[in-house]
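What follows is a set of structures to go through.
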Structure I
Amino acid sequence: MKLKPRILVHGGAGSWEGRLPRGLAGCRTAATVACPVLTTGDALAAVIAAVRILENNPEFNAGTGAVLTRDGSVEVDAAVMRGRDLAVGAIAAVPMAANGIELAHAVLRDGEHALISGPSAWTFLRAHGYSPAKACALITKRSKQRLDAEATRRQQDQRGTPDPGTVGAVAVDANGNVAAATSTGGTTYKRCGRIGDTPLFGCGTWADNESAAASATGHGESIIRIAMTRLACEAVATGASAQAGADAAVKALDRVAGKAGIIVVDPQGIIGVAHNTQAMPVAWMSPGDAHAEACADANSSAYLKML
C-alpha cells in the first residue's frame with residue numbers, strides 16, 4: 001500500500017451543546033494550517049503546529065478558553081511523542097500555560113526528563129525562554145460560567161455534562177514517521193494538581209513507527225485505566241486496521257463505564273476515529289488536497305472512504 005502523508009486532528013469528545021459547527025471549523029483550520037508542514041518538515045512539527053492552532057482558539061478546552069479548577073485557575077497538561085525513536089515530552093498541572101504543546105516540546109528537546117509538573121515547572125520553562133500567561137489572556141467568560149454552574153451542581157450533589165475534553169493531532173510524514181500531540185485544560189472544577197490522561201504516555205498520547213500514533217480525549221481517569229492509546233496502537237501492531245484499533249479502544253471503555261474518543265493514524269496514512277460521546281469534531285488533510293475534510297460522527301461514511 002502506498003504511503004500517504006496525512007494529518008488528523010480532534011477538538012475533544014463531549015456533548016458540544018450547539019457549538020459543534022464552530023468546533024468543526026476550528027479543526028478544519030488546524031488541519032489546513034498544519035498540513036503544509038508535512039511537505040517541508042516532519043510529523044512531529046505538523047502535530048505541534050495543529051495543536052497550537054487549537055490552543056489559541058477559545059472554542060476548545062486547551063490554552064485560551066481552558067476550563068478552570070475549583071480555585072478558578074488554569075492548569076494544563078500536554079504531551080508530544082515521536083514515533084521514530086519514541087522520544088517524549090510532557091507537562092502536567094502547569095498553571096497559566098497558553099501553549100502547553102510548545103512547553104511539552106521543550107521537555108522533549110531538552111531530553112533529560114519525560115514529564116515535568118506543577119508550578120515549579122516554570123523554573124525549567126523560563127530557562128528555555130517561556131513565561132506564564134496572564135489570567136486575562138486565558139480565562140474566558142464561558143469558562144467562568146462553566147465553573148459557576150458546576151460548583152452549583154456539586155453543592156446539589158449533581159454533576160453536569162462533561163466538557164469537551166482535550167485537543168490533539170496525529171500525523172504521518174513522507175518518510176513514514178508518525179507523531180502525536182495532545183493538550184488539555186482538564187475538567188471543570190478539578191482539584192488543583194490533578195493530572196489527567198493527556199501527559200501519560202500510552203494513556204492519552206502514543207506514537208510508534210512500528211504500530212501507529214493516537215491521541216485520546218474524554219474522561220481522563222477512565223482513559224488511564226485502560227491505557228487507551230497504547231491499546232489502540234498495539235491492535236494495529238498485531239494486524240488490525242487503524243479504524244479497528246480505534247474501535248477496540250473505545251469498546252474497552254465499557255469495562256470502566258468511561259466516555260471518551262480517540263484518533264489513530266498508521267504509518268501508511270490510514271486513519272481511524274471512534275468515540276462513545278455525543279460528538280467529537282475531527283478534520284484531516286493530506287498534502288495536495290484542496291481542503292480539509294471534517295466530520296463529527298464516527299459512524300459517517302465520510303470516514304469509510306479513507307480506509
Structure II
Amino acid sequence: MSSKQSIGFIGTGIMGLHMARRLAQAGHSVTVWNRTQSKAEPLKEFGVDIAASAPDAAKGADIAIVMVSDGPASDEVILGESGILEQLGEGSSLLVMSSIPMETAAAQGKAAQARGVRYLDAPVSGGEPGARDGKMTIMAGGDVEAFKELQPVFEVMGRSTHVGPAGAGSLAKLANQVIVGNTIQTVAEALLLAEAGGADPEAVIEALKGGFADSPILQNHGKRMIEGNFEPGGRCQIQLKDTRTAETLGKSFGLVMPMTGQARETYRNLVENEQGDLDHNAAYLDLRRRSDMES
C-alpha cells in the first residue's frame with residue numbers, strides 16, 4: 001500500500017473536521033462531504049477538496065471514511081440510492097468510524113464484501129480533544145489484513161486495536177460508552193455530594209488525584225462541571241443514543257444493566273430540556289436541577 005492515499009471523508013462534524021484535517025496534513029489526498037457544507041469550509045486551507053455529494057467524495061477513492069451521526073445515517077450514505085459503496089472499486093477500503101449498532105456494521109460488512117470492498121467498523125473515543133490532537137482510541141472490527149495495512153492512516157488519528165469481526169468495533173464502542181456515560185454520572189453525583197456537604201469540589205478533585213477513585217473523567221469532566229464548561233466534545237443526544245443502543249443489546253443477551261438505565265434517564269432528561277447539544281458532562285446539570293441546587 002502506498003504511504004499516501006486518496007481518501008473520501010463523509011461527515012465533518014465536531015470530530016470529523018479534525019480527523020479530515022489531520023489526514024490532509026499527513027499528506028493524504030482528502031475530499032470531504034458534509035450535509036451542511038459550510039461546516040466543511042475551514043478544511044480548504046489545508047488543501048482539502050469539498051465535494052457536492054457523498055458519492056462524489058468517495059468516487060475512486062482508495063479509502064472511504066464515514067463519520068456521521070448514527071446507524072441510519074451511515075446506511076443512507078453507504079447503501080442508499082446514491083450510496084458511496086457503488087463508487088468504491090474492488091480492493092478499496094471502507095472505514096465506518098461512526099458509532100452504530102453492531103448488527104448494522106455486520107450488514108454493511110457483508111454488502112461491502114459482496115463488492116470486493118474491504119470493510120472495518122472502527123468507532124472512536126476521545127471527543128473533540130482526541131480528534132484534534134490525534135489521540136483518539138479506535139476500536140476496529142472487520143477485515144484484519146485491511147486493518148494491518150491501514151495502520152499509517154489510523155496512526156494519524158490515534159491508537160487503534162483490532163477487536164474481532166465486523167460489528168465487534170461497534171460492540172467495543174458501546175462498552176466504552178457505557179463506562180463513560182455511567183462514570184460521568186457518578187462523578188457528577190460525587191461532586192454534588194461534596195458541594196452540598198460544604199467541601200470545595202475543586203479541592204476534592206485534587207485530593208482524589210492518584211487514588212483508586214481517580215480517572216480522566218474525574219480530572220477532565222469533573223473540572224469542567226464545576227467550571228460550568230459544557231461545550232460539546234461528545235453531545236448528550238449522542239450519549240443517549242448510544243446508551244439506549246447498549247441497553248437494547250444487553251437485554252437481547254439477557255443482561256441486567258441498572259446503572260446504564262439510570263444514566264439513560266439522565267441523558268433523556270437533558271435532551272427533553274433542550275440541552276441535547278451540550279457535552280455529556282451536562283449530566284451534572286440534570287442532577288443539580290433534580291436536587292434543587294440550581295441557585
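Using mean count of other Cβ atoms within 10 Å over residues 56-63 as the calculated read-out, with 21.1 as its value, let me know the right label among I, II. Answer for the origin of the read-out: II.
Work out the source of 13 here, i.e. which of I, II gives that when relative contact order in percent (Cα under 8 Å, 6 or more apart) is computed. Comparing all candidates, it corresponds to II. Here helix-only ellipticity at 222 nm (-39500 (n - 2.57) for each DSSP H run of 4 or more, over all residues; to 500) was derived from just one of the structures I, II, and that gives -14000; the source is II.
Looking at distance in nm of label points 7 Å out along Cα→Cβ at positions 32 and 48 for structures I, II, the greatest value goes to I.
When Rg and Dmax of the Cα atoms in Å is computed across structures I, II, the figure 17.4, 56 traces back to I.
Read-outs: derived from the displayed coordinates by stated rules, not from any lab. Given the structure is predicted, the values throughout are model-derived calculations rather than measurements. Cβ atoms are built from the backbone, for glycine too; each structure is taken alone.
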